[in-house]
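The data blocks that follow each hold one structure.
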Structure 1
Amino acid sequence: MDAEIHDRGRGPEIKGTRITVYDVLDYRGEFTTDWIANLFDVTVEQIEAAEAYIDSHRDVVMRDYAKMIARDDQGNPPEIRAMMAATRQKIQAAEKALKHVEVVHA
């Protein structure tokens with residue numbers, strides 16, 4: 001596997017994978033390079049390439065990472081929450097109907 005970083009439009013990632021430098025950043029500082037490589041099933045050299053990219057592009061990486069964390073902290077937008085609630089109601093109705101069918105046929 002290549003130990004290179006490239007950007008296919010989702011942000012900088014380890015070439016030949018879908019692992020971004022932000023994925024690596026989530027674990028960096030808390031875990032060893034070996035542990036992170038094992039977690040993502042890539043080589044130590046690939047994780048080292050991601051870490052080198054993070055170090056050499058620190059300002060941009062940290063700015064974009066902060067935006068991702070802030071967006072994640074906001075949760076889903078209202079329209080997605082509404083869709084999830086509607087789906088939850090449909091599932092609950094289906095479960096109720098199934099319990100009724102099970103009781104009737106028991």
Structure 2
Amino acid sequence: MNERLIYLRIKVKTLVAESQIIRKESKKTNGMVKWNLNDHRKTIVRQHTRFNLLAYGFLKGISYESMEKKCNETPSFNSISNVAIKFGGNREDLKVWIEDAKAYLKSNK
């Protein structure tokens with residue numbers, strides 16, 4: 001396995017652990033602190049986890065269609081591109097993958 005792929009897999013696992021830690025800590029608090037922790041977990045951490053997982057799938061050669069069969073919100077392909085390129089993705093392959101993903105999303109609406 002590509003060394004960069006290992007680092008990306010570790011990053012995804014770290015984001016998942018961060019989400020679990022935030023959930024556990026938010027149960028110990030109340031009020032605005034609890035709301036802010038939950039908001040951070042549900043928006044920032046969840047989005048970054050999704051983008052990193054999609055980039056990981058691209059680098060492993062998995063189509064977008066097989067990763068997200070049901071999707072309510074179009075992902076940020078710029079964020080996915082940044083992660084994929086950072087971890088060794090080919091720009092041309094990524095461009096084709098993104099075009100296929102957009103076509104799949106358009107056909108499912």
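Just so you know, all these numbers are worked out from the coordinates, no wet-lab data involved. This one's a predicted model, so the numbers in the text were calculated from it and none came from an experiment. Cβ atoms are built from the backbone, for glycine too; each structure is taken alone.
Among the shown structures 1, 2, from which was the value 0.05 of FRET efficiency 1/(1 + (r/R0)^6) of positions 2 and 82 (r between Cβ atoms, R0 = 25 Å, to 0.05) calculated?
This value belongs to structure 1.
Assign the value 0.30, calculated as FRET efficiency 1/(1 + (r/R0)^6) of positions 42 and 90 (r between Cβ atoms, R0 = 35 Å, to 0.05), to the correct structure from 1, 2.
The read-out comes from structure 1.
Which of the displayed structures (1, 2) returns the greatest value of FRET efficiency 1/(1 + (r/R0)^6) of positions 66 and 98 (r between Cβ atoms, R0 = 30 Å, to 0.05) on calculation?
Structure 2 gives the largest value of FRET efficiency 1/(1 + (r/R0)^6) of positions 66 and 98 (r between Cβ atoms, R0 = 30 Å, to 0.05) among 1, 2.
For relative contact order in percent (Cα under 8 Å, 6 or more apart), which of the structures 1, 2 scores highest?
2
If P(r) over Cα pairs in 10 Å bins from 0, in percent, for residues 34-73 alone is computed to be 29, 35, 35, 1, which of 1, 2 is the source?
1
With FRET efficiency 1/(1 + (r/R0)^6) of positions 26 and 58 (r between Cβ atoms, R0 = 30 Å, to 0.05) coming out at 1.00, pick the structure among 1, 2 it was computed from.
That value comes from structure 1.
Work out the source of 15.1 here, i.e. which of 1, 2 gives that when Kirkwood radius over Cα pairs in Å is computed.
Label of the source structure: 2.
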